[in-house]
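None of the figures in this text is laboratory data; all of them are computed from the coordinates on show. Only a predicted model underlies this, so the values are computations on that prediction, with no experimental measurement involved. Cβ atoms are built from the backbone, for glycine too; each structure is taken alone.
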Structure 1
Amino acid sequence: MDNEPAAIQRIAEFSRPTVFGEFKMTVYNKDGSFIFALSRGELMADELLVRVQSPCLFGESFGVNSCDCGAQLTEALRLGSQQTNFLLIYLSNQEGRGLGMFQKIKLIETEANRKVGMIEAFGILGLPLELREYRAAAEVIRDLNGYHPVRLMTNNPKKVSGLSSDGIAISERVPLLINPPNEACRAYLSAKRDNMGHIMPHLG
């Protein structure tokens, strides 16, 4: 574990009603970008269910369903609302798998105009498949839940290993499986399974 601090700063705390019930929101600043932590129930709890979400403007705001991002966020909040204790961490600075919005737009343009898949688009533009890091998320978990073990809601083993290497004790990986609504989404999920190691047994 690298002990260099993520330098998060808690800047606001408030509760807001949502379509899934009321959530407490704790907002952090890290190097000028925001991290949002949505929680239910009393934290500092063993076996807390945690979801760490990176943003996808297209899927979450515009209703694009060739990816599972928007559906995963909605499902995570729905499932979390059924828990006694729940925490969702939203890393607003990790759009495009950590590449940023500009590169993500170029990737989507390449996919759409050259009619290639996600992996091919990354290759054409010479971009790495993954630049996300989870140190800031680990700091948020420690700030809100101490060193209690958590259950992590993810299909991505690299997210498990990333948080574990930053000192988070993960007792269980909880799947978050979305049935693809169209062939474009099925191809996207298959690419994550086949090329990025995501665990998606429901795809067959």
Structure 2
Amino acid sequence: MTGIAGLVLAAGASSRMGIPKQLLSFGQNTLLDHVLAESLRSDLEKIVLVLGFQAEKIRQTLKTNLRHPKLKVIENKDYSQGMSSSLITGLSAVEKDSNAVMVILGDMPYITSKIINFLLYRYEQSCFSLAAVIWEGKRSHPVIIGKSFFSALHGLRGDEGAKALFAKHADRVCLVEPFEEYNGSDVDTWDDYLTLIRKTKR
């Protein structure tokens, strides 16, 4: 999609998990490999993977081709300052050439290229500067943030991400309800992961 970059945020220390959730096995690869594969398969113009905690170990473990022409891997050395630092790090790598960014969390096992593309096209058809998927009646990830809000993103601090931005400008958000069953949950705890594995083995 012209002018829209994907930011895959995977820099966190997985404190609630106890081990790097980026390296959790999912199918034949890792959870992060799955998210990257679906993102690269989508119509996003480019993908920026933001690593932080144990960045080198994660690089070495990933089976994704890190030299893929659409992919750029960068490191957020300030990842301990929260999600906003990763968002700003990723944005800084693409903002000069992008009209919008799609924020994709690196621990979303149910993300698909179809969902990404559906959100992309609905955003482009709308007249809004922000867009988000609806899951269980609430705003969920992934989300899209237009260029007019890039400066506001640079002002974010801590672990809030863009949540406050969407709340403040609720009248400028294109809310997209997926055409197919969608699960917007991520994997934060070991119980979340065990639940995921049980579901995928059914």
Structure 3
Amino acid sequence: MKKKLNQVYQFKITLRGIRPPIWRRIHVPETYTFWDLHVAIQDAMGWSDYHLHEFGIESPKNRIKMRIGIPDGDFDDEVLPGWKKQIADYFTQENRTADYIYDFGDGWEHVIELEKIFPRKKNTNYPVCIKGKRVCPPEDCGGVWGYAELLEAIRDPKHEEHESMLEWVGEEFDPEHFDVKEVRFDDPDKRRKIAFG
């Protein structure tokens, strides 16, 4: 039986290590699991969910840092399954921040900050992205340093990799672009069935 939705969590998600910052502000239901939050972050940021992810957050009960994501096989008891852990059990007014890493190869680290909890608004479908800045980097571009090199190459027509990088990323790629109206949220249950059967 699903818990009734009475409250909404407002999170700010900021990608670490990039200036000017790339960030999103989203509203998600209090009933969300960490898997659901992961899907919402992927959709809001513009990632494609091709890679593994993990949250790091302190337990409000004992202040021990918990790892929540996709356990690696039956014997991985260090990573708790995200679809079994409720965000409401971890995020509180006193426990507002978590780390979120996406793609362990490129190492995209994000800071998740709970900004406020407020009553559900009638006639609103959650999740919702209300604000953000700048497009997220392309998948598999090599992390923070690779993205910096990519931007340098596409901005400088004399750069030896200008043409190849522009062809790879696409002529229309604009690192400053973000339009909240373009964000589309997927059904996390459907995404989980596709990922895990």
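For this structure, a couple of remarks:
- Test item: Cα extents along the principal axes in Å calculated as 40, 37, 31, pick one of 1, 2, 3: 2
- Structure from which -9000 was derived, helix-only ellipticity at 222 nm (-39500 (n - 2.57) for each DSSP H run of 4 or more, over all residues; to 500), options 1, 2, 3: 2
- Distance in nm of label points 7 Å out along Cα→Cβ at positions 41 and 113 from the coordinates reads 4.9; which among 1, 2, 3: 1
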